[in-house]
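Read through the structures below before going on.
No lab work stands behind these numbers, since they all come straight from the coordinates. Predicted, not measured: the structure shown is a model, and the values here were computed from it. Cβ atoms are built from the backbone, for glycine too; each structure is taken alone.
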Structure P
Amino acid sequence: MSITPLAAVPSVRTAPAFRGRIGRDARSGHYAVPRRYRLHLSTACPDGLRIAVGHGLLALDDCCPVTYLPAVPDCPDGSHAALRPLYEASAHHYSGPALAPVLSDDWSGRIVSTHSRDILRDLDRHFADGATRLYPGGAEAEIEAVERLCAEGIEQAAQRAGREGGDPQALAMLLASLDALELRLTGVEFLVGGQLTAADVELWVTLVQLDTVHRNHLDAAAVHAIAGHPVLWAYARRLAAHPAFGAHLDLDGIARRHHGRCQGLEAAGAAVQILDWAGHAADAPGVPRR
């Protein structure tokens, strides 16, 4: 079964400030050299969590080191003070917020990209050893369809459904998206091609956000309907026990980040947690409790 993009929902994500790419040619400026680049991530942020999981699956600790940032930014505008020098070195008179995630170039002291999906694609394309590929050949279109479904059919729909007064159409779109994924995962272990790919990273991070953040603003009936997808949540539970996923799950940080920036009202669904994320993540071999 293929996933059809939900083109009717406009994207509301802010355009990244920097969108350079790593290339194979030295003339590209950012050519692929091990240990030249560094990631700056907060795993309480879904973009940071997505990259951290992908980075772990690709086993790139030696090739591309990571600097982990606090869950809650330390500046009033949502900036991380530690990133300000990189932003100022990368854009003359830069006055915007210094946000994570960031892929920086240690040779120049400047930012390459702040676009999470570009970053993950470039790490996979240029530094993966071949044993694990998050974007295997021929799977790009299916992975992009999953990305759109997660962003539009789950993330944006859940945000609208959780607004004061609710949005029945948004909730219906959210449940329809979960239905499609439930059907797609029935009888298979992973979303695309029978192997773990970036599509699984995308969906897992989206489900973490749905249960730990968006659930707080939905009523109990909506949460009950969301939980009524046993195949989907069993899949999320199984991935949480994988070291590359569970090791980066900072539930306390996600909660503090959410409460520090959210102005919405808590709803009845806040008390109805779908998964015991902490328990399943702690089952992963070598993963300490946070």
Structure Q
Amino acid sequence: MPLPLVYHDDYSPPFPAGHRFPMEKFRLLRDHLVDTALTRDEALLRPELCPVEILALAHDPVYIERYCSGALGREELRRLGLPWSPELARRTVRAVGGSLLAAEQALQHGLACHLAGGTHHAHYDHPAGFCIFNDLAVIARYLLESGQAGRVLIFDCDVHQGDGTARILADTPDAITVSLHCEQNFPARKADSDWDIGLPRGMGDADYLKVVDEALNYLLPLYQPDIVLYDAGVDVHRDDALGYLALTDAGLAARDRAVLDHCLGRDIPVVGVIGGGYDTDRAALARRHGILHHCADQVWRARGL
């Protein structure tokens, strides 16, 4: 069978032209993966909307209702950085469902990737930094409470610290939060992950990959998780508009391959979500995000999963 890939046409709703957040990147990522013959559109797994009771494992039910009904105030929307619309609300709930589906596919088959996800700045009762609902926290709580996993490790390689994830899961000892991020970057007020690995501005491929290898060589044997949630943010790229690190395309590919090999080499299922990435050249950004899926496909084929 092919590598499980999760996507939905809801992921790129109509959006204001020139907005800082590249909402069309999800559709362009799908197009890129189809154009490069990695997959066919009809082979992509389409998720359902995430049920409210599952969202509420990581979020305040009052906040869920307020966001979905369009009742957030101006200051809350400013903190989010995205304009509200019914289409965006549906997209947001659907995307959490996509990460859940990808996680269940990874548990079943060893590896799966989402063409969205990684909304790690969303907090229990408020949005922040382009993130509304925190799919990483929702997945972790859902897998633990449903008994599908006894321990979940989140390996967050987005350039920005996963502050929302850390705060939501602070009282969930079997959800291990690991954030590998640029220290001098958003958010200004960092949370306390279980493991925070702050990196200096300008770090390039070789030094970054050494940190990834050392972290996984230590953390995976230490915690022996039943699944790893891998946030493969590409805002660590040297051309990213919001990043401040200096990885190349080759460095991204080496990072993704290293994470997958570390996990699968220990028989730990891994699910990849795309995380952040910002570039006015949206096609280039889609190709950058597609590095994760191409690396995963290579690993999938090589291991005969």
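Okay, here's what the table says:
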| quantity | calculated |
| --- | --- |
| Of the structures P, Q, the one that 1.3 was derived from, the read-out being distance in nm of label points 7 Å out along Cα→Cβ at positions 120 and 184 | P |
| Computed 12, 28, 26, 25, 9, 0 for P(r) over Cα pairs in 10 Å bins from 0, in percent, for residues 80-199 alone - originating structure among P, Q | P |
| Entry that produces 2.2 once distance in nm of label points 7 Å out along Cα→Cβ at positions 24 and 160 is calculated, selected from P, Q | Q |
| Top of P, Q by mean count of other Cβ atoms within 10 Å over residues 112-119, largest first | Q |
| Highest-scoring label, criterion being distance in nm of label points 7 Å out along Cα→Cβ at positions 176 and 232, among P, Q | Q |
| Top of P, Q by distance in nm of label points 7 Å out along Cα→Cβ at positions 88 and 272, largest first | P |
| Origin of the value 54, 43, 41, where Cα extents along the principal axes in Å was derived from one of P, Q | P |
| Source structure (of P, Q) for distance in nm of label points 7 Å out along Cα→Cβ at positions 152 and 240, computed value 2.9 | P |
